[in-house]
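Each value in this text was obtained by applying a stated rule to the coordinates, not by laboratory testing. Just so we're clear, the structure is a prediction, and the values are computed from it rather than from any experiment. Cβ atoms are built from the backbone, for glycine too; each structure is taken alone.
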Structure 1
């Protein structure tokens, strides 16, 4: 299902954060939101998800205007993975089952249990299913939160810095999981991320924010050293190692 963001502007009080942000995203693609701290990456995700109300502009999911949809309708279309996860005493299975709430009536149906079991198997969380969430490692917890978003049966995933505070192995595993899910399920994903090399390894499209606006929107092959310098204020070299482009600061 296509996502279209049209002329989004947002301000905290009178301080502009986003101005005239527009783009579209087709199924099967991962878009990486890039930019310095405070560039508006998290704010943009929250505007797309209607956690924040834009000053101007709207978001379309397929042909539906997001601002005409109910909260449950949005949750059935958009799976949101925030930066911070609330601490709770639920086990992994129960935590993932919470993702079914937008689809459930007054009680949990057998199909909800079966869907959660399938997601646990898909992501490889079988050994953790009965483990309390607050006993998990950072990498394990991130996979559980992604699994809970998948339980919403969304068309689009929104992930806010899913690799922050993870070691290299878990960064690769989490982003590899996101890419596999997007490809196999035909979803799309928008990922706010700081690590340029992780982004270049797993992303398809790159949206750079600067001065409240889109500075550049491009695919991997069109990324230049000048764009990175202009956005981050750092001189870099782009080198190819095997099949991967890497960013090396001067």
Structure 2
């Protein structure tokens, strides 16, 4: 199993050029090799509160999880961590009127042995970058409306906004269904978890090109990703986690 010294982390959370507040939140536990990232929504509806509460609850669940269960059923336990975060948010919403409309995406990951386990709700993505093979793969599927199922002529506005309308989020309903999966990883691989403030501005091709160009420094790679997103307008908060095996 990789030790903490085998994995290098880098993280960034920037408000961008337009937003007054940063509604993204992320956290890394390098000892347990787990991380979580969230993109709060709602503007005045406390999106920044939702994202922090969700990430904290998710990490707390994984830190306190039964080790045998986590080792035996990692994907299930990551999904349960997201469900626990959802229950935490809903409890607060029921007790505090001002928080009723807050919500957030939530994506978490765990590096274990030679595998990456991950789970998510919403559209905060995870990519696997293998610069040695010059490949990048989006591991998660956005929980957003499918344009292919919308008639652009009958509903042009809905068709236009579909990629930004979530079909699942933390704080929506009690019975959410997180997606979970795992993938084989190898030395030199880079895992990128990010909010849409990055993925909407930096193409997959550029993510890969920068990874190859800055393979000597994870920090410089992260700084380049942020600079590019800001150069492209930075209309949204920009947050991401990098983990190199």
(message) One of 1, 2 was used to compute distance in nm of label points 7 Å out along Cα→Cβ at positions 99 and 131, and the result was 1.7. Which label is that?
(response) 1
(message) Tell me which structure, out of 1, 2, gives 15.9, 47 once Rg and Dmax of the Cα atoms in Å, for residues 155-210 alone is calculated.
(response) 2
(request) Compare mean count of other Cβ atoms within 10 Å over residues 187-194 across structures 1, 2 and report the one with the greatest value. (result) 1
(request) Have a look at 1, 2 and say which one yields 0.70 for FRET efficiency 1/(1 + (r/R0)^6) of positions 83 and 219 (r between Cβ atoms, R0 = 30 Å, to 0.05), as calculated. (result) 1
(message) Say we calculate mean count of other Cβ atoms within 10 Å over residues 27-34 for every structure; which of 1, 2 gives the highest result?
(response) 1
(request) Supply the structure label, taken from 1, 2, corresponding to mean count of other Cβ atoms within 10 Å over residues 123-130 with the calculated value 14.6. (result) 1
(message) Computing distance in nm of label points 7 Å out along Cα→Cβ at positions 59 and 91 for each of 1, 2, which one ends up highest?
(response) 1
